[in-house]
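Just so it is clear, none of the values below were taken in a lab; they were calculated from the coordinates. Predicted, not measured: the structure shown is a model, and the values here were computed from it. Cβ atoms are built from the backbone, for glycine too; each structure is taken alone.
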Structure I
Amino acid sequence: MKFLDHSDEAKEVLKEATIQWLFQACILVEGQAVALAAVHTARLRNSIDYVVDEAELIGYVGTNVEYAIYVEMGTGEFAENGMGRKGGWVYQDPSGEWFFTWGQEPQPYLRPAFRKNKSQIEALAKEIFGGI
């Protein structure tokens, strides 16, 4: 009996399937995040994107907008897990006007986008990897 090593081919098939799954999963989450994102100027919504690192086999969905974390997690008295500043504060906007705030309530969009699509992502994995 002769042993034939097809492990390299098997690894390549698994890698290609994983990449396909990551792209499809990221597209689902990105679409849901865009739909859930709070809109004031649409800058946050328009910046939501995904990247699949094919070398590391990791998919990322997010945004590079600097205030995105504050929308997702909230600020001040309203921040999730009590992580915000207490007692309120004042700030000056670009026009020079002063404001007092207790903070902003969280308006999550990324985490719920994943949670709402988790079963679809799992079904995609079964479909893609089940056909191997």
Structure II
Amino acid sequence: MSAPSWREMIETASSKGMLAKQLFVVFTEPTGGLDKVQNSRAEHLKYQVEIEQKGIMFAAGPLADNSGESWGGDGMVIIRADSLEEATKIAEADPMHSSGARKFNIRPWLMNEGGFNLRVTFSDGKQRIE
């Protein structure tokens, strides 16, 4: 039995009533230590806020090492894009990548299952994702 195509995976998920939302996961890692990463951090975070406000970014954040005890500069960004090519252009524009502080790899991701709860308290205007 051969593996299904990516298109077949999307169609199968959709036909079963799953979300079948394709996003792109950008795995990013330092190219030469944390100094270059720290030097690009302010511009990187500015870019992250920009693509978040434009509705391009779904989620982002640092990745711990395999022990869960330290951070070596790796991160992950999940973006909305119409194609892998568009996702690549978005990732290339990140100052972390354009400066050479980090390199990246992009994988299409099909979000099918999951959920979250959003709690909003009116008295203090705070919100929390649970």
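Which of I, II yields 26 for relative contact order in percent (Cα under 8 Å, 6 or more apart), as computed? For relative contact order in percent (Cα under 8 Å, 6 or more apart), the value 26 is produced by structure I.
Work out which structure the value -15500 belongs to, where helix-only ellipticity at 222 nm (-39500 (n - 2.57) for each DSSP H run of 4 or more, over all residues; to 500) was derived from one of I, II. Structure of origin is I. Looking at FRET efficiency 1/(1 + (r/R0)^6) of positions 13 and 93 (r between Cβ atoms, R0 = 25 Å, to 0.05) over structures I, II, structure II comes out largest.
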